Structure 1
Amino acid sequence: MKKQPLAYRMRPTNIDDVIGQQDLLGEGQLLRRMIEANQLSSMVLYGPPGTGKTSIARAIAGTSNIHFRMLNATVHNKKDMEVVVEEAKMYGTLILILDEVHRLDKAKQDFLLPHLESGLLLLIGATTANPYHSINPAIRSRCHIFELEQLQALDIEKALFRALKDKENGIGTETVEIEDKAIRHLSLACGGDVRAALNALELAVLSTPKTTDNVRKVSLKTAEQSIQKKSIQHDKSGDAHYDVLSAFQKSIRGSDVNAALHYLARLLEAGDLVSIHRRLLVIAYEDIGLANPQAGTRTLSAIEAAERLGLPEARIPLANAVVELALSPKSNSAYAGINAAIEALQSGGTGDVPVHLKDAHYKGAKNLGRGVTYKYPHDYENGWVRQQYLPDAIMDHVYFKPKPSGKFEMALADIYKKIQN
């Protein structure tokens with residue numbers, strides 16, 4: 001049988017051995033209290049790859065001294081679950097650690113539900129997908145949801161040093177001299193994925209020839225070659241992608257140009273030009289708006305240039321657009337205005353179009369009073385004349401509230417004020 005990977009062998013069997021995740025497993029935290037009080041209930045562990053979801057699940061089972069079985073919702077079928085249930089009946093209860101829990105189909109869900117209700121099975125589901133979006137409400141309502149944070153570099157360094165010293169499950173039987181820079185690189189380049197860091201460490205050590213005195217000297221170059229992984233993990237269809245897009249827009253809205261460029265870089269590394277282009281156009285009109293009306297036109301020009309150039313050069317016009325948008329004055333008055341109008345409409349804020357505004361371009365329209373009293377603005381001084389445009393039922397509604405964001409909107413505000421008076 002092939003030797004199991006280092007990351008698998010180093011999985012903790014007790015919650016005290018779990019690296020990081022102190023917000024869940026620190027003293028006084030809910031999950032630790034549940035475990036220590038032996039009051040476990042079904043749960044879903046949700047977080048990025050390599051953050052320890054399955055490891056924590058196994059550690060919970062080990063700490064609680066409850067028998068457990070591991071299945072994968074994608075690979076294993078209903079018959080596999082039936083076997084687990086029969087085993088659970090032998091022990092009175094059993095922990096079912098279920099990877100990819102969001103992949104449960106209806107047949108598997110229907111089978112599991114009564115056993116979760118009775119407590120025969122304690123489900124610990126693991127998933128990288130947001131459970132509030134991806135897991136059936138019937139399952140979700142019976143589970144506590146715990147979100148795991150991406151591990152920090154110092155946490156991963158701790159795991160790497162532990163593996164180097166562990167003689168039973170790690171690589172402590174080897175005499176290893178590893179450069180500090182190599183450890184640091186593995187902890188950073190894994191993108192928060194401790195599994196990737198551990199397996200890269202094992203490759204770096206075992207692929208380094210021994211010296212005459214039986215020492216493996218691992219260099220930074222060897223570590224770089226062993227991990228071969230970008231420091232940013234970014235799945236264009238995952239929740240993290242939408243978190244980055246959200247942070248991107250909020251950084252521009254908040255005028256933090258450095259943060260905006262950081263998130264642009266992450267999106268560029270993911271190669272998702274379509275999402276960048278769409279979000280930049282939204283920002284130009286939603287957040288910048290009338291404070292800098294030309295920003296929308298220039299943003300569109302930058303997007304068109306990026307489309308023609310393609311990556312990597314596309315980053316240049318997009319960076320120009322991001323810097324301008326981040327440092328532009330901000331106004332959402334038009335955006336807020338249309339939202340207010342739509343909200344009022346959906347709440348019953350409507351009415352018949354005033355008769356003088358109705359279409360009069362057909363025979364007999366005047367007999368119905370259509371357009372008869374309409375005043376043509378171009379016939380009046382400055383192209384404006386006072387008359388009612390809103391329906392009677394909402395004639396006093398106000399949706400547009402200009403802001404003193406810049407010269408252009410302030411000029412519009414002056415005109416608006418004169419018209420309203």
Structure 2
Amino acid sequence: MNTILAMILAGGQGQRLNILSELRAKPAVPFGGKYRLIDFTLSNCVNSGISQVFLLTQYRPRSLQEHIQIGRPWDLDRMNGGLSMFQPALGIGMKEDWYQGTADAVGQNMNRILSSNVKDIMILSGDHIYKMDYSKMVDFHQLHNADLTIAVMPVDYRDASRFGILQLNEHRKIIHFEEKPREPKSNLASMGIYLFKREILDHILKEDAKDPESSHDFGKDIIPSMIHRYGTYGYEFNGYWRDVGTVPSYFESNMDLLQEPPLFDLDDPEWPIHTKNEERSPVRLNQNAKVIQSLIANGCIINGYVENSILFPGVVVEYGAVVRNSIIFSDTHIGSEARIVNTICDKYVHIGMESQIGSPELSNLPQNGITLIGKRTRLPSYMDIGGGCIIDSDLHEDEFISRDIPDGSILKKRTKSHR
């Protein structure tokens with residue numbers, strides 16, 4: 001695999017994740033009790049034997065850079081190859097230097113690899129949850145002498161319009177591709193994993209860069225233009241894969257970890273998921289603690305009841321507090337007798353005593369009824385916040401005019417009011 005280079009696209013704003021990606025790059029969003037989204041793609045690379053990785057960032061890269069640093073947890077801190085992080089080179093008065101699309105992001109960095117011994121370039125997303133041996137896809141690509149190979153898998157027809165949808169012939173050659181069609185002709189979806197011959201990719205990106213009508217996007221422009229001109233094939237994948245691009249999909253993917261057996265196994269010794277580990281004390285379960293079917297990270301102190309939930313490092317659940325069907329990010333404090341259900345709390349949140357957060361019924365409210373509490377927000381005691389609410393980051397106790405926040409409300413810091 002020494003002739004393969006992976007380019008991970010990690011620059012999108014991820015607006016559909018709402019306040020979870022408002023202050024951080026989407027691939028840096030926490031997942032599964034101790035990980036970040038980017039960990040799964042990076043782990044797939046190293047477990048597949050790919051040791052040359054480019055990470056292309058743009059939007060709020062600081063949290064991602066702090067997490068990855070020089071790539072040591074993934075054994076990518078190497079003198080030759082290893083991990084390299086690149087941002088667009090923005091010059092004074094040169095607004096066009098920002099990445100204009102996924103294809104443009106790769107195109108701006110092609111000059112870094114054209115003089116190397118790389119033969120094939122794998123394009124990956126930094127915000128998908130899956131375990132995949134890329135070496136099998138490389139073997140398929142080389143066996144068919146493909147110019148482009150796309151990893152594909154069937155999805156529910158109800159979700160097909162969210163993806164690039166394609167059709168294959170009996171030789172696995174792509175004969176039709178359409179990005180996010182209103183009326184899908186099949187349910188075979190692109191996973192956003194592309195493997196190109198280096199020379200072909202360089203040529204097609206230069207061609208696309210000259211097209212003023214192009215949006216410079218792989219799904220919208222590059223792939224449709226290649227179908228009938230180049231050898232394009234579909235590599236079928238049958239494992240677990242989730243695009244966690246929305247709050248409901250993010251929530252459901254985390255909950256998949258709690259199934260028995262889990263739909264996505266984090267304990268597979270054959271395929272470890274590497275991450276930057278925090279030095280924390282062991283979990284403490286005190287006399288009145290009760291934990292059912294949950295993931296509890298190091299540094300947590302549990303005095304109350306936790307069920308079907310994921311707690312990141314340093315979470316404190318006080319006496320009499322109840323946490324159900326929720327995801328609680330690091331160093332959040334849940335006051336005594338509080339009730340949290342179907343809620344995602346970001347880092348450093350304080351929940352006041354006897355507060356009621358979220359609705360026990362997931363509904364047609366925003367985020368499918370999942371309530372979001374922003375980073376560093378401090379909720380006063382006796383708050384009653386309904387389902388599907390969005391409580392902004394950095395709110396303090398004195399900014400809550402009302403203790404009763406109805407279902408579907410949005411509380412913003414600037415307005416100091418909900419609507």
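No lab work stands behind these numbers, since they all come straight from the coordinates. These figures come from a predicted structure and were not determined experimentally. Cβ atoms are built from the backbone, for glycine too; each structure is taken alone.
When Cα Rg over 2.2 N^0.38 Å, for residues 214-405 alone is computed across structures 1, 2, the figure 1.60 traces back to 1. If you line up 1, 2 by volume of the Cα convex hull per residue in Å³, the top spot, with the largest value, goes to 1. Quick one: helix-only ellipticity at 222 nm (-39500 (n - 2.57) for each DSSP H run of 4 or more, over all residues; to 500) came out at -14500 when computed from one of 1, 2, so which one is it? Working through the options, I get structure 1. Please state which of the structures 1, 2 yields 20.2 when mean count of other Cβ atoms within 10 Å over residues 294-301 is computed from it. Attributed to the structure labelled 2.
Comparing distance in nm of label points 7 Å out along Cα→Cβ at positions 30 and 366 across structures 1, 2, the highest figure comes from 1.
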